[in-house]
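In structure tokens below, several structures.
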Structure I
Amino acid sequence: MKRYTVKQLEYALAVYECGGFIRASEELGISQPTISRAVSQLEHCNNARLFDRINSRNLIPTPLMISAAPKIRAILADIDAIFSDEPALAQEADPMLDMWQLKRDLVTEKRAQVKQLDEWLASIEKDLSGVVK
């Protein structure tokens, strides 16, 4: 399985949107070598170029990068949505959601039963405290 980092995707998209490594570096506030290395690693993972380097200052995106850019943008937006309070995220269909909700409900119910049992036992102890000495 190929492993990509969010940073690799973010940096590749920034290079694509800014038109080059230097402008992406300025936009992100990250050093140009760091961005270049991340994009190179992403290309290496795929055995495919994302950009054709014309010279040290000019590049053009490959057809792969052109088609990947909207998908990368969507992936990054989805990742951002995970950590936001967007109500739409809660409405996403998740096959595990029902199982986890059921488990949470069962645990909550058991905790309530244990609390009732503790209260009942405390009541019995109180009632018996005068009888048993």
Structure II
Amino acid sequence: MSLSVIHAGLANTSTLFVAALGIWAILLRARTQPLSGGWFGALAIAEIVLIAQVTVGTILYLQGLGVILPRPFIHVLYGIVAVITLPAAYGYFGSLEDENVTTVAMAVTCLFLWGILLRATSVAQYMPEYLGQ
């Protein structure tokens, strides 16, 4: 299995996982429950998957595969944003006294990150020159 296949698989995993975290947080808020330890554990797993994806992507980029991307800088930028979003949100919203606000804020953060991951995937779509532009 090549690194690019692993990178693509981690991209799919992280995209679906972060979307599920956002939906889970919305459901917790709808039931007027705070974020549980299980949710925060899943958040840690999501961050680990994102770090693994960025690590594999960095290896691919350093091997010279970044040149096949139409806009490699934008893809790299989305990767950096993806890795720092969850820890930054937890650091900022985790200290709020109102747990309802924390739940909504983390749900919005996860849905924002879901959009970033979808955009990073769409930017990485490779179109060969012979197909035209």
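The table for this structure:
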item	result
Structure responsible for -23000, with helix-only ellipticity at 222 nm (-39500 (n - 2.57) for each DSSP H run of 4 or more, over all residues; to 500) calculated and labels I, II on offer	I
Winner on FRET efficiency 1/(1 + (r/R0)^6) of positions 37 and 77 (r between Cβ atoms, R0 = 35 Å, to 0.05) once structures I, II are ranked, highest first	I
Ranking I, II by relative contact order in percent (Cα under 8 Å, 6 or more apart), the structure that comes out highest	II
Ranking I, II by distance in nm of label points 7 Å out along Cα→Cβ at positions 53 and 109, the structure that comes out highest	I
Value 2.6, calculated as distance in nm of label points 7 Å out along Cα→Cβ at positions 21 and 125, assigned to which of I, II	II
Comparison of I, II by mean projected area of the Cα convex hull in nm² - largest value held by	I
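All of the numbers you see were taken from the coordinates with simple rules; none came from a lab. This is a predicted model, so every value here is computed, not measured. Cβ atoms are built from the backbone, for glycine too; each structure is taken alone.
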